[in-house]
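The data blocks that follow each hold one structure.
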Structure P
Amino acid sequence: MSDLIDTTEMYLKVVFELEEQRQPALRARLAERLEQAMPSVSQTVSRLERDGLLHLDDNRIVELTPEGRRIAVAVMRKHRITERFLFDVLGLDWADCHEEACRWEHVLGDAAEQKLAALLTNLDSDPYGNPIPGLELIGRTSNPFVHGDPATECADGTPMTVTAIGEGIQADEGLLQACAATGIIPGSGVMVTVESGQYSVTGAQGSVALDAHLAAQLFVVA
């Protein structure tokens, strides 16, 4: 697969992630997520807009076109099915599944994806609690999903339950390992507090400090 296709899929996937997390897909956020310079991001977004995959609205928010969404859903579905396979079938460490799935998502063919999905009994979410999109397109169904609220909106010390851990946290393997070690995983009980803009998330075995950007990618329910 060419680098151009790989770059296209990465950009579309990140826009999809930001939509999923209810964050406006500004080019500055794309630059942050992709660790790219703003001129490079602006150039790539312009190319994808010309290709009919992205659209800039009147507020300069990047949106997926129908074709862009089709590609983004397919990439994200392959990514999260792969994570589920790596964790459930191969027994890969929870903190390692995301990075490994990033290597698979751009090269996994449709037939192989179907085979992986057939080996899985749980397709309700990936190992980090996020829904697997577009399952109906491969003949599978999913149960209704509750994503929860960002931890930044629940930082008053009230006991909460983790529902999902966003892609930004997943991209930091060390942070994922810290979450696992402190019991901050989907289904676990936590308390979130904030002081001077720094969020503290306390699980059964300890606490993890998150800035506002990362705390907004931890989803919880009361």
Structure Q
Amino acid sequence: MSKSIRFYYDLLSPTSRGLWMALKLGNKPIEYCPIALRKLEQLTDEYKKINRFQKVPAIVDGDFHLAETIAIIRYLADKGQFDEKLYPKSLEARARVDEFLEWQHLNIRLACSLFFRDAWLFPINGLAPKPTPEKIQQLVEGVETNLGLLELLWLEKDFLVGQNLTVADLLGASEINQLKICQYKVDEKKFPKVAKWLDRVKEATSPYHDEGLSFINLKAKQATIAKL
């Protein structure tokens, strides 16, 4: 009997979290192997043998090691680990999902990553001072420029590439939800399509949505209490 694929992840990582939700929804045998980024477990010699880039997510399937989220998605889809709707087999439908996955890197993912890094990750780890209000406003503007692009270019239907939830939605929503830890909430009046889409993603991924965001929500709550 072949061994299960091993999936290395940290739910603090938005790409890990999106892929984790896809695997949970797929409900296929897989071995979940958490890696604590906050403890720098990704930098150990042991983990370097798993992923030479020393990042998450990563998978191991027998003797085959693979990193990079989009490559992992394609591999796991071909292995039958996902519901077909999450990453379609038809050429055109899959290409639409791939189009978003490629687009997001220098758009919504980049803007959200910079906000998360500069407003929370670096300051809390002593790697940079707390950003000024002017810097926070600059980061917000970067995010909201991309939320505007989501409204304009991607949300003509219920989900990013049609009427069904796909991995595009899981990864895109995961990036935006990451900003809860920075006390940022999508303005429903400015971005009504985005707000409703996030609600649909939450409903479609229940009960894994809240479980996947448990650490983010905890830190967001702690930050709110600290302000009181």
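Looking at structures P, Q, which one was P(r) over Cα pairs in 10 Å bins from 0, in percent, for residues 40-95 alone calculated from, given that it came out as 22, 34, 21, 21, 3? All intermediate terms of the calculation are to be shown ahead of the outcome.
Values: P: 22, 34, 21, 21, 3; Q: 22, 43, 24, 10, 0.
Here the read-out was taken from P.
Consider the structures P, Q: one of them gives 16 for relative contact order in percent (Cα under 8 Å, 6 or more apart) as calculated from the coordinates. Say which. Please report the intermediate quantities before stating the final value.
Values: P: 16; Q: 22.
Working through the options, I get structure P.
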Notebook entry, point to check: Between structures P, Q, where is mean count of other Cβ atoms within 10 Å over residues 80-87 highest?
Noted result: P
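Taking FRET efficiency 1/(1 + (r/R0)^6) of positions 48 and 192 (r between Cβ atoms, R0 = 35 Å, to 0.05) for each of P, Q, which is largest? Don't jump to the answer; show the numbers that get you there.
On the way: P: 0.45; Q: 0.15.
The structure with the largest value is P.
Hey, distance in nm of label points 7 Å out along Cα→Cβ at positions 24 and 104 derived from one of P, Q reads 3.7; which structure?
This figure was derived from P.
Values in this text are rule-based calculations from the coordinates and carry no lab data. Computed from a prediction, not measured in an experiment: that's the story for all the values here. Cβ atoms are built from the backbone, for glycine too; each structure is taken alone.
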